[in-house]
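Right after this note come the structures.
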Structure 1
Amino acid sequence: MIFLILSIISSASLFVIFRVIHKYGLRNFDVIIINYIIASILGYAISDYDLNIFPLYNNPWFPYAIIIGILFVIMFVLIARSSQTAGIAITTVATKMSVIVPISFSLIYDPTDHITTLKTIGIIIALLSVFFTIYRKRGIKFDPRYLYLPAILFIGMGVVDSIIKFAQFKYIDNGASTFFSAVLFTIATITGIVTNLIQKKSFKSLTKPKTLFLGSLLGIGNFGSIYFLILALNYKINPTETLDGSIVFGLNNIGIVSLSVILGLLVFKEKLTFINWIGIALSIVAIYILSYIT
């Protein structure tokens, strides 16, 4: 369970860092590129690999690292676009509720991940807690002309997590998780640089001290969020049994949302509505149920 907690803390830290980025008026995409570079370097630095892993394309997980790395950047661009057009509220709901996809995938694909009454109740409460926690009094306002963007995000974010689950289940043990994470972040770095070139943006802003510093912090958190998630999916309850993927994704998502909201309350003095507090209370119930199952 420690790996799941570390994944949640790593992911929630991104929320704080992005708020600081916004405060200083830095270009998000510049920080994102630095973030991927640092995450890649960190992965290579701590991975225990030998020359047998080369050439990379001979590794069965390599195609999945390419797909995930490219999707990371695409999803970021879509989140920015959707927030600006469809609306921040509907975009937030779409990205957070996308956890339904990897949960469903894990239940269908993983033969060891079984549906039980208690698990179903826990997952339903978890999904309700996520929605209530991110709900705002102003409601979910959106421009219907751009509704396709949050719809794509809902599917896309869910697909990314599902591919991670598939790659972990089929090919990635704890020994390969670090190097796998490093490779997919390298792919994301290349994709980000190419995207910047296509958009004809200058690379000068990448060297700003604040961009480098916050990008480095973001990279550490980003790497941890993926690396520890894979370790949590690989974690063995006993010598023959791992944690169910549906439970890992459920706990991970409500943990990230709840911790992010609490950090917003404590660090940025954000106001929480009564419905938000209900969401946090439900998240505690869901965490208890899903943790009890394990």
Structure 2
Amino acid sequence: MNVADNTRELQYLLEKVYGERGFDFREYRETTLTRRLERRLRARGVQTYADYSRVLDKDPGEYERLFDDLTINVTSFFRDEVAFLALEKVVFPALTSKATKNIRIWSAGCATGQEPYSIAMLLLELLGEEAHQWDIAILGTDVDAKALELAGDGLFAPKDMEGIRLAWLGKYFTPEGNGFRVQSPLRRLVTFEMHNLVSAPPYQNQDLVVCRNVLIYFNPVLQTHVLKSFYQGLKEEGFLLLGKAEVLVGETKTLFTGVDSKSKLFRRLGGRRVT
């Protein structure tokens, strides 16, 4: 098959997935996309994207397996120490110095929930006995329904707990069976919802948006779209935390100012018009 035919079949497949299931992978980075699609082709014993499109017609359950491969969830508690140090030393002191005692945080692409739970733990520890005086809402979102179900269930295996300080483990989790269950202090702060960053509008009035290692899967056009969406969802001078391999692209460089290059922490600039 020549390159043109292969590209045409790939585009047809992506349009099919979008049209029939509403998941838009058309602007994903092609190298990442094709690598993961090839995994599904091999698993189903077919050679071309056209053949795989026919597999989807015959076996609708294959859509779910495809989405699992395209939305691989890799996460852990307190993943990337530098990022959480920036939250502890820069972001949370700024947010807790506000006159109004409310904090809104959006963890986008949260997978199985370790990130929003980690943010909640850190914030509760910093607020200490004053935590009950604050109205705190941490929202974790993802496109993967299975991952969100696990996040909401809040039961984690022992191997998942490695990033948590021992004192915090006993304070915020209860042993249950062969794992550890999230306790109510965290549950009261964290909720989970299914949300597609590509097609759904942003959540509004956020003090902090954390979106790490999601943009790397998108091409620059889609990255720009998502970053503009975050800008629209953030409060004036709200914070944006990206993954360590991610950067602002194109016109979004004028929407945020860098706060800490090492942690990829940015702050929203006011007075910008976003279209």
Structure 3
Amino acid sequence: MTTKNPEYDFAWCPGCGDFGVRRAMEWAIERRMDTLGEVIENTVVVAGIGCSGNMVHLLEGPQPFGIHGIHGRTLPMAFGIKGARPELNVIIAAGDGDFLSIGGEHIAPQAQRNLNVTAVIMDNGVYGLTKGQSSPTTALEVITPTTPYGKIEGALNPLDLYLTLGATYVASGISTKPRDLANLIYDAMSHPGFSMVHVQSPCTTYNDNFEALKGNVGKGIQPLAWNVPDDHDTSDKAAAGELVRSHGIPIGLLYQDPDSVALDDRYAQVMARQKTKTAQDLVDSFAFKVE
């Protein structure tokens, strides 16, 4: 960003929420490495297009593998990586623009497969990299460069979408609480299945909604973000649905399927039941039998 702060060489605006997400991801990956004794190279970060894509340049020193792919196609790339190397820890770093618009068609198939990846979605409610156009999560009637008379589509509720499509781990975070967010990301990486961590990560340039999210008592602004109650049953999908459809934005773990079986484990179970054919078996299968 500046010569005064060489640690951050990303093209992010000062105060961008993605800095908090970056730190949370660092802490979560470091904790996983310490807990499991893994090397950093066992983690792969797959990023889409947008400000969030800079997350592939995650850590100084030893780096996770990083793929900065094409717009909206993080899930197909992650699917390919897990198919070839199921032992790898795959993290998707994407924004509300590429993941929920052009990339939205990929969410349902991977949720039904229960692909064993963790998706961290940074939601700033606009297309920040390309100058603040409206995104799927931009509120109704908001004026942007692509909606000069106000947006005429309603805002998508991503948390409700993830639950509906069958994600087996759904959490909601906010970039101003990186420690709490790190815990959610770590737990998501430990979950066997399709894990969604949706993060409110405000854009200070085109959609600065920090105050709306956190609230301001002096101005009479009630916070949009509120903590999931301590007594919420995270195994109850219906209860999670009620939370995300109530008011504002619940922050915390919403749903985790305790009986989740990931795609790679399902595949291993299927293959274990199959009889491996030898080369001679294959040759014999094509032979004609003469009576």
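All of the numbers you see were taken from the coordinates with simple rules; none came from a lab. None of these values were measured; they are calculated from a predicted model.
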Thinking of 1, 2, 3, which structure, once Rg/Rh (Cα atoms, Kirkwood Rh) is computed, gives back 1.00? 2
To which of 1, 2, 3 does the computed value 45, 31, 21 (Cα extents along the principal axes in Å, for residues 91-202 alone) belong? 3
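Which of 1, 2, 3 yields 16.2 for Kirkwood radius over Cα pairs in Å, for residues 35-106 alone, as computed? Write out the running numbers ahead of the final one.
Numbers: 1: 15.1; 2: 16.2; 3: 12.4.
The correct label is 2.
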helix-only ellipticity at 222 nm (-39500 (n - 2.57) for each DSSP H run of 4 or more, over all residues; to 500) computed as -9000: which structure among 1, 2, 3? 3
